[in-house]
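Quick note: the coordinates plus some simple rules give every number you see, no bench work behind them. Here the structure is a predicted model, which means the values were calculated and not measured. Cβ atoms are built from the backbone, for glycine too; each structure is taken alone.
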Structure P
Amino acid sequence: MLRLNVKTQNKYDVYIGCDFDGLKIDLLGKKALIVTDTNVAPLYLQKVQGLFFGCFVSTKIIGAGESFKNFQTYTDILKSLCDLNFTKNDAIVALGGGVVGDICGFVASTYMRGICYYQMPTTLLSMVDSSVGGKTAIDFCGVKNLVGTFYQPTAVYINVSFLKTLDKLQLSSGIGEVVKYAFLMGNDISNLTLDNIDENLIYSLVNYKRQIVECDEHDNGLRHLLNLGHTIGHAYEAILNLPHGVCVLKGIDHVIDISQKFYGLSDLTVSKMKNLVNSFGILNQFNHHFLKASKTDLFDKIKVDKKAQGDKIDMVLLCDIGNAKIEKITLKSLGELL
């Protein structure tokens, strides 16, 4: 297994491999609650249960999808911990995609003011992005990730073989985040396909995020770069209920247009960036959905984005592939640039 050490205030390791053969996680004398969803449980729950030894292992299965990332699910998991008499020495295991990881992290950060939790991401999106960095959250009042904390996991275990059971829609969503990193890092992903994603690619993306998070753990500056495409993407996601990474891709597409107006970019530079954002043909597949979201609908959602501060908002714009900048612009200007 490849390993990365994340040097945040609470240090932890990220393990990346193509299987879990030989992996044993020792929680001697403790209790562990594995939280997963209805999609993942039939595939991997039994296998993951066998990775933990020396401890009492329980399971909690929640509904699958963003609609379950809410206070009701949060309190249901808390109640399970109470019913099982969990203490600060015990642990939660998040086995699933971004929804499971985010909500488990939020539970772990608030139950008894903080207990251990392990991330075991099962989607491409959660492997390359949400499982690392310590952002936890639930959705509230129709706003994505409105309520949350910064709380680092105890460890992250990434098994790339889990990708084999993802459908094309879930893989496309993960590719949205992969393309985001290509814009930030200047990576050449021209040879990448949905079939050749491996542990080396995931290692390189997680390593980039590690460097950003170590410099700005609590998202006060540099880490805003990781929000490329997210402000507009989250608006599409809320309106259309499309996969997160697909909406991020559409958000980046808008960012390219806004950046051209904002910086006066050449047509050649814009063409190069458009080729990258369209390199997997994902946006074309969903274009008929995106047409259903009006500019007014988008702007109404953007105004309540948690990155908005008064009449301004931090936007990640692009001067070129590998050259992103954080700009504080007024909401009025953003509305005009959309």
Structure Q
Amino acid sequence: MSAVLNFLIRRREAGIFVMIVLFCLFVGVQKPQFLTLDSLRIVLLLTPLIMIGAMGQMMVIVARHVDLSIGSILGLSAMVSGMMFRYMPDMPWFLCFPLSIGTGMLLGFVNGLLITTFRLPAIIVTLGTLNLYRGLTFIISNAKQIDRQYVPSILKSMSQPSPTLAVPLIIFLSFAIAVATYWFLMHTRIGRQIFALGSNPVAAPLRGINVTQVTLLVFTLSGALSGLAGIMYASRWGFVNPSNTGAGFEFQVIAAVVIGGVSINGGVGTVLGTVLGVLLLGCVGAALPLLGIPGTTQNAIYGSVILVALLIDRLVRAQGNRGVTQRAGASS
């Protein structure tokens, strides 16, 4: 039994998968309708925005930083595209993608520039830009919502059932982003440098890694993906509100990432684990209404999940250090 537990702790992906299965079985016993294809579609439809944001946040945390501003970047990027829909209705609708992604890239680059230029902690910088970008969203929109009639129907249709197993295109897009992130991290030099930087920031420059360049890159990519999530938000919900679009998004994403086994100390994490963390949050989000639990408790659940994941990460690191010590003692 202890061997199985140790395996699940060491192989976080296996442990998360077991958690998903056990959670689904528990809810399924209480509410059998949870174990149906319709419920599976609901779970999947809850995951795309978090999935896209989690890929960017994963790279930031692996590099030993954190980005608290992604929810505000999502909101501001979505609002920029929404204003295009309102004031320039004759513009091709697909231009919202480069516009929203470009806005996110710029905002993420500003985060990275502030961190690298002034050597400030990322958590402090992004806490400041979280409020700055949210304020800019109110200013440029004059605190007015982009209503449903302004959002192109073809964009909204991306979140509707598609001919392929009735799965919305937005879900395929989010998983494609996950696959692209996996390829980037595992099969490119700069991807491996992100892990090297997070593992040992002091030794990274000695290995020829340009710390400033890598830091700017991860924050720019995080911003770009948050911008993409912004236009997907408009697709999913059909409106953009300056006060609540993206609010709390950062906590959902960070919860998914740390559940997925990405170490808050940097240098450790997998795309598969992050995807499973996102799916677990999707299961929780779909189960709460069925179990009669108010949606307002979600933030409390996410906060608890983050704390539990951090404790598990500490346990894994302690076991790893103990194993290294034992091997060193045996060799001596």
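Upon calculation of helix-only ellipticity at 222 nm (-39500 (n - 2.57) for each DSSP H run of 4 or more, over all residues; to 500) from the atomic coordinates, which of the structures P, Q produces -12000? Numbers along the way, then the final one.
Numbers: P: -12000; Q: -24000.
Considering all the candidates, the number was obtained from P.
Suppose you compute relative contact order in percent (Cα under 8 Å, 6 or more apart) for every structure in P, Q: which one lands on 14?
P
Of structures P, Q, which gives 4.9 when distance in nm of label points 7 Å out along Cα→Cβ at positions 85 and 293 is computed from the coordinates? Each step should come with its number before you reach the end.
Details: P: 4.9; Q: 3.2.
Clearly, the read-out refers to P.
Between P, Q, which one scores greatest on mean count of other Cβ atoms within 10 Å over residues 21-28?
Details: P: 12.0; Q: 14.6.
Checked P, Q; max of mean count of other Cβ atoms within 10 Å over residues 21-28 sits with Q.
To test your reading of the models, identify which of P, Q gives 4.9 for distance in nm of label points 7 Å out along Cα→Cβ at positions 29 and 125 when calculated. If you can, show how the numbers build up before the last one.
Values: P: 4.1; Q: 4.9.
Derived from Q, not from the others.
Looking at distance in nm of label points 7 Å out along Cα→Cβ at positions 165 and 301, point out which structure of P, Q has the largest value.
Result for distance in nm of label points 7 Å out along Cα→Cβ at positions 165 and 301 over P, Q: largest is P.
For the read-out percent of Cα pairs over 35 Å apart, a value of 23 was computed from one structure; give its label from P, Q. Could the numbers behind the result be given before it?
Values: P: 19; Q: 23.
This value belongs to structure Q.
Among the shown structures P, Q, from which was the value 3.8 of distance in nm of label points 7 Å out along Cα→Cβ at positions 149 and 181 calculated? Write out the running numbers ahead of the final one.
Numbers: P: 2.7; Q: 3.8.
Corresponding structure: Q.
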